[in-house]
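Pasting the structures here.
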Structure I
Amino acid sequence: MIIPIGDDNRDRRRTPVLTYLFLAANILVFALFQRFGADWEFTYSYAAVPQEILTGTDIVSEMRVYSDPITGSEYLVPGLGVTPFVYLTLLTSMFMHGGWAHLLGNMLYLFIFGDNVEDRLGRGRFILFYLLSGVAATYAHIYFSVLSEASLTTPLVGASGAISAVLGAYLFLFPRKRVRVILLRILMPVPAWVAILLWFGFQLINGVGLLGSGSQAGGVAYAAHIGGFVFGAIAGLLLAPRRKAR
């Protein structure tokens, strides 16, 4: 497990306004609309549901009792709510989270890596990059769900896909930038490529059995992370303005 703490921002040329706005938007949606995770009706109405995206048809379902096949424990699962326009959830789902840990983890990565990518791409390119990355990550999740015949009615929320894309772009735009991380309980500076490839390796290892199922393990959609990362690496390179050789 690797936890980033900060990076070298001495070469950053501008204030990362959009990164701060995305951070604020995620926090405000979680606090005001999701009511810190307690408003399941809002969450299950504006989350991205693969079946809805594929068919363009809103699905409304009742609350049901789910029995865990491993532990045998039972708990209530909220039903899907009314969604005014299903394709809107491709964007709204990017600003919602399943809980405090989900939110804080995503915001930490966005805060550390988003500013440099925004600085390199410029604000116009960055907002396009970020939103398209989130959509691409959602479709990656849907693709693997269909491929494996997994449940297509499980809602997907979180900024993880877009933030994974930010990491993919960062890897190729700033591979040698020093990043401070906690690794094996030790605080150390490492090159960005080491930190990010360790993170990506963790996604692959944990998702290797899920890429064939398209499902989520422990509430984590690894297919969305991997798809977002690959999309971000490619899009970041294409969108980044070329630097003149000295």
Structure II
Amino acid sequence: MIKTLTKEQLAKTIDQTLLSPTATFKDIDKLCVDAKKYHFAAVCINPSFIVSARKILAGTDVKICSVVGYPLGANTIETKVFEARDNIGKGADELDMVINLGMIKSGNYSYIEREIGTVVNIIRREQMAEYNKNINIKIIIETGILTREEVEKVCRIGEESGADFIKTSTGFGVRGVDLDDVRLIREVVTRNIGVKASGGIRTFKDAQALIDAGATRLGTSNGISIIEEYAKIFNK
């Protein structure tokens, strides 16, 4: 174990996530109430719930993260720009955007550069002028379906295009995150960019291992149990 965070620091690595297509307002309300209680970094929710979540989380230290191009990433650039703008306009503080995986598999990296750069540049230009807040943009690369070479290329493009985080997985792909995914991303990108690990993070042991590997944010639906497990281990 390289570094054990405090309970408060651990909580601030967690995006407590509920992206089920059948989630209800009641489910989202509970997610937000729990996030306030545990002081998680953010809740990660589908766009239709942003306004409701904003009412519950207003004035708290919990951010609202919502998704763009989710979960397949196959939307056009223009659609993703609209989604990004709409999410922020409704109150989102962070965006998790799935990039176009088919274009990666086609070797069309100029499209990926244009896609990320377009969304990032438009949001950067507008965020302070219109929203007066800093918007974190995370790009989801779905490591489970990419080769090592593809991951390396996409991560470099992501950082060069101004993304704030590389995120490993949607949670709806062929698999979730593993330690080698995080290690590989960390080999490629600088410390100026965050790494969000997601998919299959269920225990404090999982969380600690991913943080040790270089993850700075964790996307999980198990944030509460992770924090409670930490508290039992360290009697805090």
Structure III
Amino acid sequence: MIVVDNIGKEFQLNKKETNKVLKGISFQVKKGEVFGLLGPNGAGKSTFLRILSTMMKPTNGTFSIHGHDGLLYPEKIKETIGYLSTETGLYDKLTPREFLSFFGQTAGLDKNLLNAKVDNILDEFGLLDKADMQMGNFSTGMKQKVSIARSLLHDPEVIIFDEPTNGLDIINRHVVKKILIDMKKQGKTIILSTHLMNEVEDLCDTVGIIHQGKLIAYGEKEALKMSYQVNEIEELFFRLVGDTYELI
């Protein structure tokens, strides 16, 4: 479903210096798997996910999603994926209903079905009673839920989530976690970047750990724990990354 081959990214700092953010990332995610992407702040996770979502081009390497080459057919990738970045990107003067309806139209959803789909997903996220309120006064958690709803509105086959539960309280984290579990049961393929190790333990089939732009561990979750003789992914993470991890 997802094949990543030697993805690298560097940014030009000045005429002589470059910053190599990603250094040859390679892995595969099978259809229906949940892949946990872990790493300390600044490791390159968000940059990598922007590349997978076609928002940014890599300096080198290739990737494909659902058989579509990400460099040759970015529009096909956008139709296939639902992407949630760490930035909400909401419009304060719009209501959730207006916001989701707009993005549903740009995604080419059937106009006759769009209103029902918007109402259904707002209800799923507990936002139906806020559907016609301007989002400018929403809490961080409410804005995050609207952003997640937007990424799932077109029923994508592949979901790329960068910190989906960021800013959510424990109740709303549970709501998002349940939705991820339901999508997994539906056979969706999910890449999940998170700092919450309990989410990794409960949701992920495979895990990749990025540190200083390199993929330093990758494989099936249980096989990794057995290989490193640890009981939890959190223990493995700290063993490999050490004290560079910033708790959030």
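Values in this text are rule-based calculations from the coordinates and carry no lab data. Here the structure is a predicted model, which is why all the values come from computation and not from measurement.
State the single structure among I, II, III that was used to calculate helix-only ellipticity at 222 nm (-39500 (n - 2.57) for each DSSP H run of 4 or more, over all residues; to 500), giving -11000. Source structure for this number: III.
For the read-out P(r) over Cα pairs in 10 Å bins from 0, in percent, for residues 55-142 alone, a value of 14, 37, 29, 18, 2 was computed from one structure; give its label from I, II, III. This value belongs to structure III.
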